[in-house]
Structure P
């Protein structure tokens, strides 16, 4: 199967199925000398893993990561790093009724049309479970970027279904299961999710993720622009149907006099562009938003067909997230980290010796 490898110099190859014995990835291109252990990766997997609240799938996977290669005496060697996550709580019988039918909105039909054969257990390769290895790889990228460049990544949920979540305090993000930066709205979010679960239905979400301390100069014209690669990465996340960089679709109503970010000796006046100009990073925060569709696996009966083309009605059993966006924040952070990591290595390879007399502008000018 093509399409399982992400990145150029920092390459991540993803393998496994939702209900197979294990999932994992191989990272090729990680620089040598990075202190790395399972303890550096596990906290990120714990943020993403299922069964952490009543609002997500109750599949109970520990998502314990094992480093199989690429690390010796606690340091990366520069050789491929193999990461393994064993599946321990499969319930494949829940998917017995899907062998000859197709869930509306899911990849069942397209996988069958493309390959002529598919694994219906939990969606196989199309399952969001395959985001776990990318989160593990992203943890490696995050650590290297933080230590070498001071780059950090922060994500949060900014909308759950019809409910807008105003940003109030980043300290609230890890304190609730929604990654909401607003503690006062959590009860409303919980009530909405409880109502959806009782109805057997689902909803979408909007996630925002930012990278701070990004080196200037990342990205390559014409078709390897940094923002193009960010959009490509984010659209590779399960259920993502839209990506915005900076002000995104808000630019439609703006004028050029408003949108252009002024440059001053002490920094940029604003960041409508989201940290990218001409496909190249400005050194400002990268600002990315994702629109995530409602979960396709729901108990509400929906019309479908079987493999013979006969009409039928499908009701999905099993354990599913009523909103896949609830666990998407660490995934979005990881994918953004992988893009930045890859571009840092690509920039270093070609332009590492470039020196200019003017230092990079500050991310944003101080408020007057």
Structure Q
């Protein structure tokens, strides 16, 4: 069997699937998927080859879809009664249609209703969890599916968390954007919330504890609070699940002890403390990639030169990678717009919010333009399939 590389790109106006053989020199592009919709995320489940999409529309609201033919046709997830249930906090979560029916002409503050705004991320479960997927949503909600994404159930433990009333929206909203599953401990998982921070569960999602020690939150009265951090993205390598990396509103960090505390790996090593995406090399858990922006106030490329930074020693030192990237380009890569493939010479993929998709066939040493003139890129995922 031959290997086929597929890159799934979510944009502000639809989704695209790019495919190539293992050489990754010539790419074919699909027709646009979900035309005019925000495609927040597309993720291929490696266990059954089902492709999942999290989409939202300014009028029709959010939903998820799945495809068993790599995006040639799609099926929308069925409605979930659990979305309508009243939480212990007294703030039900609902789709826009359900919210309209519940309000019946009342103002939102009279109902205490929280409306489901977006689904940000879909994460396949572990190999030993057939049919299980997780989804992160806005406002800061976690969902689970046990039927391959056909229906979803709200995680009550996280939605009813006592910290919930203190979380507040970042620039992208109050979003649960990262879900990490510990492959060695079936009951352990992490989520990242902006703005809330990193939370860990050690009982399969029944209870959640903040794990943000030593992470800065310079916008808070206490710059090192227990929670309230604006984590931008987190990552781990399955061969070293105790080691986590995160790109934060206030720096780049590593934890060597399952998030019990964090080490600043950007201070005096990177030219900026602000950026969004972070990814770990598929075969080397000590190699990590980030894209930086000059600052929170000036959200453009550092020094006007788009670049990817790579560390081969878990953040102790960094190399700026620019070979093949545009010399003068004030670009921004959003939190989900970086991915890797699993080929021996790892492919790295980065999308810009101005519609350029760059990729490297040599783990970041050199870069090429895969696609241009796309709508603003929200997310990038890559997969290697056998055909």
Structure R
């Protein structure tokens, strides 16, 4: 890892960890660029091992060494990306032979195939993690360390308008069942679909008017197919207690059941996310509303809360985010109607 800074004497100093002798190397120059060029030249002249290890061998070795700190769903995600993209392209290639030109072509091909820039960036990050592991363990030359990731784009989430949200709420009120309860819970508490499906009645405390989120459900890839797993939520901050709005208390009381039962099924066996998503689409169709993803309910909850004056810190904790930046940047959406509302408040001094 390199570090360059301006010294008090006006010169620039760069520090780099020498992988061969595991000590710091120092580089000096009149400009930042001069130091960078010296570091680049040093790296090019370093002695690297030629192990002949392929990317496929290194991937599985890296994964085995990383499993202790990864969730089962994350391991499944990495295997899926590797088997679908990385290994078909680079699996039989010696890791130290992959250079920037090869990776740039790989990135271009993936983008041209229709994959999003965000997804391609995740694939490249995974490959870079494997290469970093190979450098640390075998001292191979990493020729792709400086390759820039595809620029990530913010994915616009389609939401229902205020009028459409009102129509949805009226439909849920007129057609009360467990599916309607699940949709209402996400619309008024911001629950993720996996968290919703994992909720049991024991997680609901009507005396305190709270819901405890401690689990999530998801379907992951395994050898020979897929399987449904119930595990801890997305992150430590996702384990949380959410206050229940008064408006959905009557609906909850109507369907409350045995504490050991899952809320969406009122049975010992849960409903899985893709089934809930399918049922949500049926509700939208019956209510004559446009098709949106179930996750949009969470976005609408966040946006509505901000419009009502929620402080962002509290909202962030309700959503289970690690910081308010995620809440503001990803989950709060502004409509033209809202922009015009605020613009009208501006006045010209007489």
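FYI, it's all coordinate maths here, none of it is from the lab. Just so you know, these numbers come straight off a predicted model, no measurement behind them. Cβ atoms are built from the backbone, for glycine too; each structure is taken alone.
List of remarks:
- The greatest value of distance in nm of label points 7 Å out along Cα→Cβ at positions 69 and 301 among structures P, Q, R is that of P.
- Parent structure of the calculated result -1000, given that helix-only ellipticity at 222 nm (-39500 (n - 2.57) for each DSSP H run of 4 or more, over all residues; to 500) is the read-out and P, Q, R the choices: Q
- Which of P, Q, R yields 133 [volume of the Cα convex hull per residue in Å³, calculated]: Q
- Source structure of the calculated read-out (distance in nm of label points 7 Å out along Cα→Cβ at positions 157 and 205, 2.7) within P, Q, R: R.
- Value 14.2, calculated as mean count of other Cβ atoms within 10 Å over residues 125-132, assigned to which of P, Q, R: Q
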